[in-house]
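Here, each number is a calculation from the coordinates, and none is a lab measurement. It should be emphasised that the depicted structure is a prediction, and the values quoted were computed from it without experimental measurement. Cβ atoms are built from the backbone, for glycine too; each structure is taken alone.
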Structure P
Amino acid sequence: MSGAASTASTSPLQTRLLRPILIGGLIAGFLDLVAAFISFGWGVPRAIASGLLGSRAFQGGLATWLLGVFLQFFIATAAATVYCLTSRRLRFLKDHFLVCGMFFGIAVYLVMNLIVLPLSAVPFKVGPFPVRSLIQGLVIHMLIIGLPISASLRFFSEKRA
């Protein structure tokens, strides 16, 4: 009986967060992928897949390319999940979504470039970054990762009672 009660108590929380997580993650993933296609070409998904597969990803076919696309959306949705779950404790993340979203975009950029990529199997060296590339990466992550995620929480989550 207590198991059913605990499931019922978490269900409204999951319902309130599922929509902003999915919308924010999908929009951020899509925008980031489009920006990467514009900047680096259609081979970007293979570079993303190389985080798991190493240099073999660059010789891969459609399946490897699709794995990279999947990983792109998985990472963006994971970032949206972190932001939305954190907002349950830090309400200002929802109330001040513009500023917080931009700072979150910076955080995502730093975590990806200073922690995730160096620990992954990518076959290329990450950093040091030229100032122009650093600024471009930060601005892109602020505008097309952080803001869509924070705005989705602000506009697509249900009101708390």
Structure Q
Amino acid sequence: MTEEEIRGWLIGRLPDGWFTEPPQVEADDDEILIVGTLDDSELQEGATQQALVQRFRAETRDQRMRIAQELEHRFERKVAWAVKIGGERTLFTTLSIPVMTRLRLSERQVLDTLVQAGVARSRSEALAWCVRLVGKHESEWINELREALVRVNELRRRGPA
């Protein structure tokens, strides 16, 4: 299933008024992340972002869990939620999936340097830090790759049986 198919299924089930626009959906083989934008009009009245996020999280918990269970059953992936308000994104709960990799000495030394310098507590955390850094600084290129992969997958689906 594509992110668009998941979004279409989801939009039909979300209560009116939760978000100011249709939610973003990010997905991989393991997880579906739903990111909704909250109304920020109360920020001008003195409410804090954190208070609005916590209120939304508490008030919608039962319904979000019910929707997540349906999504998990239908798409066979775990579901996580996040909200955006005032330009900031807050994740509620997301998966942290172990990934096995083989690294050569020079690559392990990079991770060990990050650990020894206190940038990370472990090689695993150092590797996650490196991945986040690449994602941040090469996001345009990675987005182009994702778009190209969507097209490749479309062509594969239409290919000979």
Structure R
Amino acid sequence: MPDGPRYDDDFYAWTQYQAEVLRTMRRADNRLDRERLAEEIEDLGKSERNAVRSQIRRIIEHLLKLGCSPAEEPRYSWMRSVAEARATLRDEISPTLWRDAEAMLPILYRDGRRQAALGLQDHGEHGAAASLPTACPYTLDQILADEWYPGRAS
């Protein structure tokens, strides 16, 4: 793309491209602090990326609890948390951030699994915590699907 990614189409990709453009500009105007400006723009993109990753970890944590916990009481709270995170992601995820999430899914799963295990253990559900799958049982499409929730383990 000669002009790079479009701001409205993929904010994260736009921030990374614009930072690179700033760094490669000729030094015709020394008043512009290109390097710091480029870093700040990159950081905006990283904040967006980190927010997406955080929401995906949150969804994974609660999907695991829904699938493995025998408890009845907090189920709707977990579902509400998943629904809120999915709604937030609809506003934030871009094609570039989708690819990043797919590439990072094993690590995001590991982190979400750790949170789920700690939460289950905190409520005395040691068996459920021990039964959490070691590898991610969900696709990114399932994680982000509006009405998809895992069935309970028997």
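Taking 36 as the value of relative contact order in percent (Cα under 8 Å, 6 or more apart) derived from one of the structures shown (P, Q, R), identify that structure.
P
One of P, Q, R was used to calculate percent of Cα pairs over 29 Å apart, giving 25; which?
This value belongs to structure P.
Quick check for you: by distance in nm of label points 7 Å out along Cα→Cβ at positions 116 and 140, which of P, Q, R is greatest?
The structure with the largest value is Q.
16.5 is what came out when mean count of other Cβ atoms within 10 Å over residues 44-51 was calculated for one structure; which of P, Q, R is it?
On the way: P: 21.6; Q: 10.8; R: 16.5.
Of the options listed, only R reproduces it.
Say we calculate distance in nm of label points 7 Å out along Cα→Cβ at positions 36 and 60 for every structure; which of P, Q, R gives the highest result?
Checked P, Q, R; max of distance in nm of label points 7 Å out along Cα→Cβ at positions 36 and 60 sits with R.
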